[in-house]
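Values in this text are rule-based calculations from the coordinates and carry no lab data. Not measured: the values here are computed from a predicted model. Cβ atoms are built from the backbone, for glycine too; each structure is taken alone.
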Structure P
Amino acid sequence: KQKPNDYIRELITQFKYTYNLSFDDVVGLDQAKQALMSSVPSDDQQSFKSILLYGLPGVGKTFLAKSFAHECQCTFFSLFASDLVSKYYGEAEKLIQSLFEAAKAEEKSVVFIDEIDSLVSERQTEQFGRLKTELYFQMQNLSQNILVIAATNIPWTIDYRFLRCFQLKIHIPLSDSIQRLLIAVKNLKEKKNNISPQQLETLANQTEGYTASDVVVVIKDAAFQPIRELQQATHFKINAQGLYAMSDQNNPCSIRCNLMEIQPELLDIPVMTFKHIMTSLQRVKKSVTQNDIDKIQSFRMKYE
């Protein structure tokens, strides 16, 4: 039987990640990047030691934290707040303590806690009370080589005592039209398409209110549409390259067959077009509501 301490040590190694990302991989969010770079773990007593990233779901909080850790060459410990809740009595507090001890042992560390609201909200149960007390103690006694970054979609639910712990609160906004355009360009780069710059601008304008994640979903859905068309095709013809291309059934050169009868390497996959993009826009709706936006703005006005 695995001993609790062994179990905790094993969990700590699972929370340690390496991501080959940089700020170049993050589209936009320049103000947030600048704020984070002023908080690189160091011996500077004036640098921030704890940061709260807050904003709507899908705006890039987690991606930004991952890229920051790589950008400043920090060891990255990442976990969801729910990971800290253990079925063993008292184990979660030990896990928090061990996590910060492991972070302290590195040259520079970022401890990232996602969805922190689920751990440090106004919950009153005994176990959550102990967890909050231990985490609060650790955050009040951080080593100079540790930076804590937490993320939340609902910052107004966080215990006020913990809100005060975060020396810097950074709002991650909804993407603007330029950011949405750049996200589309980035995600189309390796996809076969004939979408023009003007059509991309149309896409950026028509996705007002979409999060960065929403725009990515639109592109992915559009990229899969040519595959759907192939799956539904009943007639193909052999083109000049010797590949099977979709054909109208009235074409005298067409062959009646389905996708499963053609070897994958012999398929001529259709190009993604702007029509595919527009079809996806009808299917993929924005994931946030005006009420969500208003709540974030209300919090921002109160605490920034």
Structure Q
Amino acid sequence: MELRQLKCFVAVAEELHFRKAAEQIGMAQTALSAQINNLEQELGCRLFFRTTRHVSLTQAGSVFLDESRFILKRLEQSIEKTRSAATSGLNSIRIGGIDAALVWFLPTVIDKFRRQFPNIHLPLTEVSSSAQQIQELLRHRIDVAFFRPPTEVAGVISETLFEENIFVAIPEDSRLIGKASLTPHDLIDQKLISYQRHARPYLADFVLRSFEVAGVTPTIDFEITDKSTLLQMVAKKMGVGLVPQWVTEQAINGVAYKLYESGLEPMQFGVAWRDNDQSQTLQEFLKLVRKETPELIKNFKIK
């Protein structure tokens, strides 16, 4: 059953005249009659009594008229609510983010946003893959994504908020502790803790590319999915691992951090949203994100 059939039925039921109903909705009378016939066949009952001079509703038709009017009214209200939400703001912003966003970047931003807009709901979802974040945006499962740029996907606007270096997490008593920074060559004989590509594709690729640029092959003894696991393994002297700069803001007993001279560009951290999302609520959130970024990265020194 189609909405067009309901509209045709209501027009005939209100006019009780096929020609006038056809003129009202801008349809040929024969096409209108065909729509009503198809509707009656689908329902399995007559909706109208028809003679050459008179059209009237059957009992079933009277019931169906009330229901059809209700459905069409609800549809109209839903359309209005949707358009209103798109133009004047939303009562929630669904946020997706990599761990850097959820653990380190967003808590301060969300706290300040909630103080300004206490009635706005901000549900959070962690998605470890930046590419997956963009797909979640396009599927309308989230409204804003915090991810690792760049992206060139049509329908998405992205903005780089800052860059960060990569550091090597090493045991505090490592023989490497005296070095100001480390290179891939320094890590050749170290047990390297890396990342499972399906969970952390950006970091997994970064590790391999940095060794490839240096012309050496890493010895990867472990692959993990979570950075907290990596840090605990380093603290227990099971190996060393690469972590983004935001992780160094966390003090872990037994772990020291050394700048990684990777030979690659610094990692980017950014935000993305759908290009057709004109919500004022979202724009207010993005405004606060931009305002708070300099304070959050004040200790970052990009080399």
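A value of 1.10 for Rg/Rh (Cα atoms, Kirkwood Rh), calculated from one of P, Q, originates in structure P. Comparing distance in nm of label points 7 Å out along Cα→Cβ at positions 71 and 255 across structures P, Q, the highest figure comes from Q.
Using FRET efficiency 1/(1 + (r/R0)^6) of positions 231 and 295 (r between Cβ atoms, R0 = 35 Å, to 0.05) as the calculated read-out, with 0.25 as its value, let me know the right label among P, Q. Source structure: P. For which of P, Q does distance in nm of label points 7 Å out along Cα→Cβ at positions 63 and 263, calculated from the coordinates, equal 3.8? Matching structure: P.
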